[in-house]
Structure I
Amino acid sequence: MPGSGINSWLEDELRERYRHDRQEVDPDWRQQFEAVPPPPAAAPGDELVPLRGAAARIVENMTASLSIPVATSQRIIPVKVVDENRRIINLHRGLQGGSKVSYTHLITWGILKAIEAFPALNAAYTENNGQAFRIQRRGINFGIAIDLAGRAGSRSLVVPNLKDAGNLDFQ
C-alpha cells in the first residue's frame, strides 16, 4: 500500500518533488506517480451534493494541509511504568470518588508538558506576501484524535479542542 511502509517518508518527499517538477524524479518514480488514477467523476444520474458546514471545512483544511511542510517522528518507548502508574492513579482516584484516567489523558498531559518545556513545538507556519514565517503561539490550544464507538458498531474520530490547555490542571 503506497505511503504506509517504513519508507513512506521517501515516497512523500519524491511525490512533492514530482508535483513541483516532474523531471526532478527518476523515470521509474514518474511512472509510479503518473499511474495514480484521477479522482472519480460523477456518473450520469449521480447527484453532486455541495459540502457545507463542518464537512466543507474539513475538506478545506485537508487540501490546505497538502502545501504545508510536514515532519514526522516516531519513537518506541516502554510503557510498563506508565501502565503501573496509571493503575496506581486510578486506584487512588477511585478511593477519592474520582473518575478513571485513560492512556489518552496521560499521553495528552505528557505532550502538554513537552510543549511547555520546548515552546518551539507550539509554532505554526504561515506565509505573508510570499515570505515564510513561523508563528510562535503564546497559549497552547490542543486537539487529540479519539476513536469512539458509535451506533451499530461504527467508529468515528472525534477531536476535542482544549483551549488554553497549558493552564489546565489534571483534574
Structure II
Amino acid sequence: LSSYAPTFKVNPPLRPSEDVDAVRAALADGTIDAVATDHAPHARHDKEHAFVDAAFGMLGLETAFAVVHDTMVRSGQFDLATLADRMSVAPARIAGLTDHGRAIEAGAPANLVLVDTEANRTVDAAASKSLSRNNPWDGRTFTGAVHTTILRGRVTARQGETA
C-alpha cells in the first residue's frame, strides 16, 4: 500500500506486488479457477474520512473485465477464451447457475456479454454508475471494454448505459 487514501481501505487488505504476481500466476495456470469482485461501493460520506475511519470497500464490477483483460490477456498470461472461462463459465459452475456461463447454441438462453477488445477507455470515477466513486483505477486507461450485456435474450446495457 503506497498510499493511505481511503479508496484503498479494503478487507482483506491489499497485498504486496509479489502476492499479486502469485495470484495472477495461479489464475493463469488454473489453480485459481474464477474471478469475482467484491464490489463494495459506499456513499461518499462513508469513504471521505481519514484512512482509519473510512469504511472498508471499493468499486470493482464496472472495471473488472478491463482490468483482467489488460493484466492477463494483453500481457500474454492467457487468452480471451480463458478470460471468459474465469469470469463467466467457472463462476456459473461454482454457483450452480446452469443457465449462465454456457456455450452459445440454438435454444440456449441468450445470456451474453459482448466485448470490444480494442476499445481504449480511461476510468472516470466521477462518471461511475455505482453508488460510490471510490474507484482505485480512476484516471487509468485500459484496453478492452464491455460493450453490451444481454440477459435472457434482452439487451440490458449498451456502452455503459442501461437499455
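At a glance:
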quantity: Highest-scoring label, criterion being mean count of other Cβ atoms within 10 Å over residues 56-63, among I, II; calculated: II
quantity: For Rg/Rh (Cα atoms, Kirkwood Rh), for residues 16-95 alone computed as 1.06, the structure of I, II it came from; calculated: II
quantity: Rg/Rh (Cα atoms, Kirkwood Rh) - highest-scoring structure of I, II; calculated: I
quantity: Label whose coordinates, when helix-only ellipticity at 222 nm (-39500 (n - 2.57) for each DSSP H run of 4 or more, over all residues; to 500) is calculated, return -12000 (choices I, II); calculated: I
quantity: When FRET efficiency 1/(1 + (r/R0)^6) of positions 48 and 152 (r between Cβ atoms, R0 = 25 Å, to 0.05) is computed for each of I, II, the largest belongs to; calculated: I
quantity: Relative contact order in percent (Cα under 8 Å, 6 or more apart) - highest-scoring structure of I, II; calculated: II
quantity: Answer label among I, II for the case where distance in nm of label points 7 Å out along Cα→Cβ at positions 80 and 128, calculated from the coordinates, equals 5.1; calculated: I
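Read-outs: derived from the displayed coordinates by stated rules, not from any lab. Fair warning: this is a prediction, and the values are worked out from it, not measured in the lab. Cβ atoms are built from the backbone, for glycine too; each structure is taken alone.
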